[in-house]
Structure I
Amino acid sequence: MSVIYLLMTVAIIFYFKLPLSGLCQLMHNPIKLLQFNNIFQSPGFIGDELTLKISHYLIASTIKGVHLYKVEHIFTESNLFPQMLSIHCINTRKTKFWQFSTIMENKGTIQNTYSIHKNIFFNQLRLQALNNPHSSVYNNFTNQLWLAYSDQLTAHHIRSVKQEQAHIGYFFNYQDWLFSIPA
């Protein structure tokens, strides 16, 4: 008899450019709309001279890969063949990575998504949440912002859980501390 087990894996990856204290909920404003200029004026989209030279090199190299002898014949006596530019190299760093134990839940439902959150944040990370939102005792869910990179369905379920729990004062249930990013 064949058996199918539903399970999922979770990992935390530490990004060294984030503040050591982590992200705070106040840093995220879900009401502010993303403008087209925020995307098209970003460094990867601006068509400056550097980007143009790199594009010329990549196109010429592709043509050379297909027509090697003809391209070499044309450029035998000149240094006009486009060159890849030397760009500031990024320093290498070892990525800090923590793999969690397997979670035996079906992530395909909204109810199980809520159970998965409890498993990750209470059972595996051992974070604390308070029943009383007005307590002065430290609560891991009042200020901290956690980013969850996941597939489209999981991102949808996380947003659905947040909408269902928006009216509850208990910090963990409210889930303002969790921001889902479809990856």
Structure II
Amino acid sequence: MRIALFYYDGFSGFESVLVGLLFKQHDFISVALENREYISEERQRYCVDSVIRDVDVDSIDLLVIPGGEPIPLIENRELKSFVEDLLRRNKKVAGICGGSCILAGFGVLKGKRCTGLGSGVDSSKTKYYDYYSGSTISDEHVVVDGNIITAQGQAYVEFAFELVRQMGLVESEEDYQQGLNWFKNIR
């Protein structure tokens, strides 16, 4: 199983660190538009494994797009084409917080149930609401609709565990809940 995490300047590292931890036993790579160092929202430096134009789409099982400041990426045709190609091949694509906004801006959430941004997509609170036109917006922390998973930024623990479940790595609901509760410090 190969998981790809998309890096861009200003991405929210905290939204993706747990994903890396939970998938550490699998082929986990970072992908980006350019082969260079990226600086996260937390001012941490990240090196990229591969640029998306060099990635064999068939080798990816799940693409994860973290939040951050997504607007500059919404017009990026190379990234949009990569995401659309993954979805055409029935691969899983996940976006949390601003990552969901990127998916909405690409139009791949039209006709889908979704959530996103920091605390949910609310027309009165966000300048990005128009990107979600044609989507069914949910207040849930994490939403799965077909092979697309979206999450609110504050739900990064739930998001990571849902990705593990969606990739078929949870043996039972009890195991899923125990792991989730441990990271949320619920006894």
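Please compute relative contact order in percent (Cα under 8 Å, 6 or more apart) for structures I, II and give me the label with the greatest value.
Values: I: 27; II: 18.
When relative contact order in percent (Cα under 8 Å, 6 or more apart) is calculated for I, II, structure I comes out on top.
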When mean count of other Cβ atoms within 10 Å over residues 89-96 is computed for each of I, II, the largest belongs to: II
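So distance in nm of label points 7 Å out along Cα→Cβ at positions 1 and 73, computed for just one structure, reads 2.2; which one of I, II is that? The partial results should precede the final answer.
Working: I: 7.3; II: 2.2.
Answer for the origin of the read-out: II.
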Identity of the structure behind 24.5, 79 (criterion: Rg and Dmax of the Cα atoms in Å, calculated), options I, II: I
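Suppose you compute distance in nm of label points 7 Å out along Cα→Cβ at positions 9 and 33 for every structure in I, II: which one lands on 1.0?
Details: I: 4.1; II: 1.0.
Only structure II yields this read-out.
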Identity of the structure behind 0.40 (criterion: FRET efficiency 1/(1 + (r/R0)^6) of positions 57 and 153 (r between Cβ atoms, R0 = 25 Å, to 0.05), calculated), options I, II: II
Identity of the structure behind 67, 36, 30 (criterion: Cα extents along the principal axes in Å, for residues 17-112 alone, calculated), options I, II: I
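Taking 0.85 as the value of FRET efficiency 1/(1 + (r/R0)^6) of positions 49 and 97 (r between Cβ atoms, R0 = 30 Å, to 0.05) derived from one of the structures shown (I, II), identify that structure.
For FRET efficiency 1/(1 + (r/R0)^6) of positions 49 and 97 (r between Cβ atoms, R0 = 30 Å, to 0.05), the value 0.85 is produced by structure II.
Values in this text are rule-based calculations from the coordinates and carry no lab data. Everything quoted here is computed from the prediction, not taken from an experiment. Cβ atoms are built from the backbone, for glycine too; each structure is taken alone.
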